[in-house]
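Alright, structures below, take your time with them.
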Structure P
Amino acid sequence: MLAGEARRMGYRVAVFDPDRESPAAALADRHWCSDFSDPKALAEFANAADVITYEFENIPVESLAFLDSKVSVFPSPEILRICQDRILEKDFLVRQNCPVPAFCRIESAGDLTKALQIVGIPAVLKTARLGYDGKGQAEVLAQSDLERAWRRLGECPAILEKKVPLEAELSAIVGRSAAGAITVFPIPRNFDREGIFDCSLVPSGLGERVERAAGEIAVEIASALGLVGVLAVEFFLAEGGQLLVNELAPRPHNSGHFTLDGCITSQFEQQLRAIAGLPLGDVRSRGPLLLRNLLGDLWAQGEPDWAALLSLPGLRLHLYGKSRPLAKRKMGHYSVIASSMEEAREIDERAQAILRLGPEM
């Protein structure tokens with residue numbers, strides 16, 4: 001999607017991805033199909049680029065630092081270093097006085113009992129690295145749960161985090177330029193299903209106080225990081241109305257995909273503008289919108305009936321060009337733009353019925 005925006009604005013695109021079937025590579029002028037740690041390929045890639053950005057966190061920081069020594073990388077490798085490790089991320093948020101759920105780091109089995117005493121029950125054990133979409137996490141309701149979860153997750157560095165009763169989940173997507181200009185997109189309310197992002201509502205319906213506070217915290221975080229690019233700040237809204245920062249993602253984010261259809265400037269265009277040194281774009285909303293994630297499970301009975309889906313008013317379909325529809329794999333999304341959230345929900349219900357019934361409908 002970033003490559004598509006770059007193409008629209010007249011840029012040439014190079015992609016570095018070890019996947020031969022990389023969807024972004026299909027829109028690129030050149031594709032370096034190499035391991036992220038291949039020094040020769042990285043040097044060639046840096047030589048071909050005027051600016052470099054990244055689209056997910058699981059890239060060796062050392063590789064980005066090498067690239068950054070030759071050409072500008074945004075957001076900086078130091079931001080990625082913080083955000084790809086939950087321990088470093090939580091420590092950073094605490095230093096910035098950001099509200100977070102109670103947590104305790106776990107480095108070894110000897111830390112388990114103390115961590116449980118500090119955090120209490122219920123809690124969630126989360127691996128420090130490589131966890132996403134509910135992976136690398138386990139619910140803890142008793143001491144025995146924690147010990148089993150620690151073994152099951154590989155006895156690796158982790159955090160034990162208090163499981164907080166929630167009213168809602170939301171996120172703030174900010175764009176920031178090298179000069180310090182900053183924008184906050186409309187705040188979406190997000191819903192998960194089995195730990196995987198499922199849908200967003202914009203406006204959130206959570207009220208001006210909550211939305212303003214989320215935006216202000218996100219701006220403070222982006223400024224403290226010295227961000228150039230786009231950052232997603234995921235929040236919990238705890239019972240009683242307290243906002244807590246959950247995670248950071250220094251890139252365009254699933255919960256910001258609504259901006260492709262719902263805002264004057266999308267998060268992808270904003271990322272491009274920021275890293276290319278252009279003025280940041282207008283992030284105003286185009287109106288009420290519901291976004292629904294599409295997972296590979298939908299292909300279990302064959303190709304979904306896209307024609308029927310696209311017959312619905314206000315619905316726009318985005319498929320990501322991934323070659324294999326695997327279970328739980330994010331394959332695309334649709335957005336419904338309507339005159340009211342009630343109308344958007346009604347169209348979404350019809351869309352969900354089409355997808356459940358499959359091609360025979």
Structure Q
Amino acid sequence: MGQQTPNKILITGGAGFIGSHVVRRFVKSHKQHHVYNLDALTYAGNLENLRDIEDSANYTFIKGNIVDETFINKLFLDYKFDGVIHLAAESHVDRSISDPSSFVRTNVLGTVNLLNASLKLAKGNPDFKFYHISTDEVYGALGETGFFLETTPYNPNSPYSASKASSDHFVRAYGETYGLPFIISNCSNNYGPHQFPEKLIPLFINNIIHNKALPVYGDGNYTRDWLYVIDHARAIDLVYHKGKMGETYNIGGFNEWKNIDLVQLLCRLMDEKLDRPRGTSEKLITFVKDRPGHDLRYAIDAGKIHKEQGWEPTVTFEEGLGKTIDWYLGNQEWLENVTSGDYREYYKKQYQQ
């Protein structure tokens with residue numbers, strides 16, 4: 001019996017934070033797949049995240065942008081993928097407030113380009129699937145109690161969440177209208193190694209290292225559910241291989257923290273690891289004017305994926321936060337490169353082809 005042809009999976013945004021962890025997991029754990037990593041290598045995409053697997057026989061990197069419809073159509077025609085895991089997105093709320101149009105282009109039009117190209121492949125491949133990764137922010141804000149369910153009505157409050165909600169709706173519409181096999185998952189806040197330091201945890205780690213202010217919005221009582229990125233990659237693996245077509249899965253950490261409590265914990269851990277007197281980092285906390293459209297609380301009920309797939313988080317927040325801090329402290333050159341003013345020139349020299 002001859003060797004089976006590898007199943008070809010396109011992972012978009014695979015050089016980004018969550019995407020790189022998903023790519024690594026699929027390349028290492030699923031030799032029956034050939035993983036094609038499509039990334040535009042914008043500021044948050046970094047091939048340094050994948051140095052350890054870049055020479056793997058079942059891995060190929062492709063530089064390109066999902067907003068380029070002609071490029072996407074040719075890519076799908078040339079490679080004839082068996083499945084798509086779509087993570088490529090503009091994802092920072094603050095950036096969406098200052099430049100909403102770029103979020104529409106990437107998150108909405110880019111997704112539609114992928115859906116159109118996928119339709120052509122799905123017609124000739126009954127096993128084709130389109131897996132769209134989204135966010136809990138599409139549901140809007142919660143009060144002090146309750147959780148987001150897969151059936152919670154959408155109520156996005158920022159340009160970022162509105163763009164992701166729109167892309168979710170397009171995926172479902174292509175399923176209903178054209179019969180495209182799809183799955184969607186909506187996740188809570190991710191944290192862990194390789195996250196670009198515009199997000200709270202890596203930003204504050206970097207600021208503490210350099211004794212810079214820690215800007216906390218409003219009164220700091222905004223609550224988020226935090227999920228260690230490697231646990232999220234495990235969940236994506238399970239949903240892709242075992243999830244039911246046409247279904248939505250909420251993926252959360254069962255781990256709610258108020259921003260101010262999280263920052264204070266982070267400060268204590270950083271003081272310990274940097275051998276600074278306790279309370280040193282906490283003095284850097286600075287309360288700043290709240291941002292527009294700031295949702296009070298997000299919390300996910302991940303009961304469905306637990307019941308159907310047996311998934312649950314394996315890393316406690318304190319453990320995950322400690323591992324995250326250790327990674328950034330051990331990779332300060334990476335941190336300096338991605339935050340430096342000449343980062344783009346450095347990046348071109350290192351990775352652009």
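None of the figures in this text is laboratory data; all of them are computed from the coordinates on show. Note that the structure is a prediction, hence the values are computed from the model and not measured. Cβ atoms are built from the backbone, for glycine too; each structure is taken alone.
When FRET efficiency 1/(1 + (r/R0)^6) of positions 121 and 177 (r between Cβ atoms, R0 = 30 Å, to 0.05) is calculated for each of the structures P, Q, the largest result comes from Q. Structures P, Q were shown, and relative contact order in percent (Cα under 8 Å, 6 or more apart) at 13 was computed from P.
One of P, Q was used to compute FRET efficiency 1/(1 + (r/R0)^6) of positions 289 and 329 (r between Cβ atoms, R0 = 30 Å, to 0.05), and the result was 0.45. Which label is that? Here the read-out was taken from Q.
Out of P, Q, choose the structure whose coordinates give mean count of other Cβ atoms within 10 Å over residues 33-40 equal to 24.0 when calculated. That value comes from structure Q. Please state which of the structures P, Q yields 1.4 when distance in nm of label points 7 Å out along Cα→Cβ at positions 17 and 49 is computed from it. Traced to structure P. When distance in nm of label points 7 Å out along Cα→Cβ at positions 137 and 321 is computed across structures P, Q, the figure 3.0 traces back to P.
Looking across P, Q, the calculation of helix-only ellipticity at 222 nm (-39500 (n - 2.57) for each DSSP H run of 4 or more, over all residues; to 500) that yields -12500 traces back to Q.
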